[in-house]
Every structure is written in structure tokens, then in C-alpha cells.
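Just so it is clear, none of the values below were taken in a lab; they were calculated from the coordinates. In this text, all values refer to a predicted model and were calculated from it rather than measured experimentally. Cβ atoms are built from the backbone, for glycine too; each structure is taken alone.
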Structure I
Amino acid sequence: MTRRLLKLYSDGARLTLAEKLTRLMSVIAMFFISVILGICVLMFITLGVGRLLTEHMADYWSFFIIGGFYILLIVALYIFRKPLLTNPLARFLSALIVSPPKSVEEDE
């Protein structure tokens, strides 16, 4: 009886681990796909804005302005990294790892 109970607990733990790893891997995959697509979109927007600005000023100044904008964006992300990056990531991982146990009524 005890051996069967331990086997059931270990099977449940393996299934829970598999579910959590699957969710984590799917989030990681979606993140990388979103980053790659976001970089492509950002590249085209940057080129478009650069071409638009070259109509009103010299080529090199328009791209310096765009570069300065990206430097300001990086500085802002660095300053606000805790509320923008660290806290949401910590919340997601803690919710994934420490999920509340399901009651019997929820399973049915």
C-alpha cells in the first residue's frame, strides 16, 4: 500500500514537472520569436524614419538623431529595469513553480 502511494506521488510529481517545463519552454520559444520579429520591425521603422528625416537634414544627422533616441531608450530601460523586467519575470517564475494545489472539485 505504501509503495503504491509513493509511486503515485512520484508519478504526480513527474507530470507536474513535465507540465511546468512545457509551459516554460513555450514561453521561452514565444519570447525568442517575438524578439526576432520585433527586431525586424524595428529595423524597418528605423530605416523609414531615417529616410524621412534625410529629406529635411543631412543623412548623417538623421541617423545620429535615431541613434541618440536608441541610446536614450537603452538608458531608460536600464533605469527602470526592475519594474519592467525583473518583477514580471520573478512573478511569472514564482507562479509557475509555486502553483496552488488543485482541489478535488476543480478536477471534476
Structure II
Amino acid sequence: MILLAPDAFYASYGIELSSNATLANEMKAPAGGLFLAGLIMLFGVFRSSFVALSLATAAGVYLSYGLGRIASIAIDGLPQSGMVAAAGIELVVGTVCLLTLMYARKGGTV
């Protein structure tokens, strides 16, 4: 969504990109990395050999986003409520992925 229609995605958070090509470019650049990370996560659904890599990728992406948002809140103040909710969801999903990965590495099955 961010790569193809960033204006619509960010407008839901009150951020306007259309008038600033530099900002739009800066926002789309990490979207490519997120797309690749999403593909890696998706491969784990279809191939058991990718499960550990998928979980590690998901934990890294979600925890880094959630922690980055928490740092921003501490430094910059509270953003729009949707961004605060996103931080909570990202931290929960990232933690679940990390705990699942740790469980699997100790011999549990996923």
C-alpha cells in the first residue's frame, strides 16, 4: 500500500505527502524493505524451512517499529491516536514472534 498509494495510507493519519515529492520519496524508500520483509514472513507460511527466518524477520521488523515509535513518543510527544495504537500492536506482534522463535529453538514445534 505504501509503495503504490502512500497518499491514501498516510492521509488516514493526517499526513499529507502529495505536495512534497521529497517527503513522499523518503516514505516510499523503507516501504521496499518492508515489502521484502513481508515476502520473507510469507514464505514461512508455505515452507517449513523458512519458519525460523520468517519469525526472526517478523520479530525484528515489528519490535523495531514499535520501539522506534515509543522512542519518538518519549522525544517528540504523543502523535495521533492511531500511531499510538500501532505501536502497541507492533510490540505485541513482535513479542509473540520472538517468544515463538525462542520456543521453537528450544525444541518446541511451531
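Per-structure values
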quantity: For helix-only ellipticity at 222 nm (-39500 (n - 2.57) for each DSSP H run of 4 or more, over all residues; to 500) computed as -29000, the structure of I, II it came from; calculated: I
quantity: Origin of the value 1.04, where Rg/Rh (Cα atoms, Kirkwood Rh) was derived from one of I, II; calculated: II
quantity: Computed 13.6 for mean count of other Cβ atoms within 10 Å over residues 39-46 - originating structure among I, II; calculated: II
quantity: Given 2.8 for distance in nm of label points 7 Å out along Cα→Cβ at positions 55 and 87, calculated: source structure among I, II; calculated: II
